[in-house]
1. For mean projected area of the Cα convex hull in nm², the calculated result is 8.3, so let me know which of 1, 2 that is.
2. Work out which structure the value 0 belongs to, where helix-only ellipticity at 222 nm (-39500 (n - 2.57) for each DSSP H run of 4 or more, over all residues; to 500) was derived from one of 1, 2.
3. Name the one structure among 1, 2 that relative contact order in percent (Cα under 8 Å, 6 or more apart) of 17 was derived from.
4. I have 0.55 for FRET efficiency 1/(1 + (r/R0)^6) of positions 60 and 100 (r between Cβ atoms, R0 = 25 Å, to 0.05), calculated from one of the structures 1, 2. Which structure is it?
5. Suppose distance in nm of label points 7 Å out along Cα→Cβ at positions 28 and 76 works out to 1.3; of 1, 2, which structure was it derived from?
6. State the single structure among 1, 2 that was used to calculate FRET efficiency 1/(1 + (r/R0)^6) of positions 20 and 84 (r between Cβ atoms, R0 = 30 Å, to 0.05), giving 0.10.
7. Work out the source of 0.05 here, i.e. which of 1, 2 gives that when FRET efficiency 1/(1 + (r/R0)^6) of positions 4 and 108 (r between Cβ atoms, R0 = 25 Å, to 0.05) is computed.
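We did not get these values from a lab; they are worked out from the coordinates using the rules stated. The shown structure was predicted, so the numbers you read here are calculated from the model rather than taken from an experiment. Cβ atoms are built from the backbone, for glycine too; each structure is taken alone.
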Structure 1
Amino acid sequence: MKLGSNCKIHQYTWIGDDVIIGDNCKIQAFAFIPNGVIIEDNVFIGPHVCFTNDKHPKAQGEWELKQTHIMKGASIGANSTILPVTIGENAVIGAGSVVTKDVPEGGIWIQSHIVHQD
């Protein structure tokens, strides 16, 4: 792992050996960051954020490591799941989102729905 300066990484966070994290990042508790993830400067990762590095995981057989790139100033809300994508500079990912596609610079990705309404 390459870790930049002035970063805050909270307890119970798992970070792979080949992850790159820039300067001034804040990674909250219980985040899972596997190999293939690059996090640029000034990024916020909320609690329980889970990154993946394979879009088609298998219990056995070959798999290909995919890369996830989080650009400068992005903010990822709690309990989000991030598939191998690029999240642009200053983009915002709402809490509980599942990100399956690239998010452009300054983009906002929010997933919400009503399960039951009286």
Structure 2
Amino acid sequence: MSRKGYSTTLAAQTLEKLRSLRYADDKTFALEWARSRAESRGYGPLRIHRELSAKGVDEALIRDALREIFRREDESEKAKLVLEKHFRGSKLDEPKILRRAAAFLQRRGFSEAVISSLLRHNED
């Protein structure tokens, strides 16, 4: 704010106000960002981790947020929902579709273990 010509006092008051409203709280930001990306975009933990890291969020805060959003079962369930939504009506037993589904889930940020388990389960 000082580069824009605002006084240091005003900048400090503004930051204090933002902190009191929890707008300048990295923990809350990381948690809300992770929740939003997982729910609205169907992103997995790896993709969300990359995004939060790029935004400069501390590694420990990222891990905590992802742990809260994605429990092991939740990641598998979220991957399954994303897969069903995107590949609705597709036959996942066809090798070409199976490769596309795996690549899609990988780009969304789901782990190899979850993808492998989910697609192997779909083959049965």
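1. Considering all the candidates, the number was obtained from 1.
2. Working: 1: 0; 2: -23000.
That value comes from structure 1.
3. The read-out comes from structure 1.
4. 1
5. 1
6. Structure 2 accounts for this read-out.
7. Matching structure: 2.
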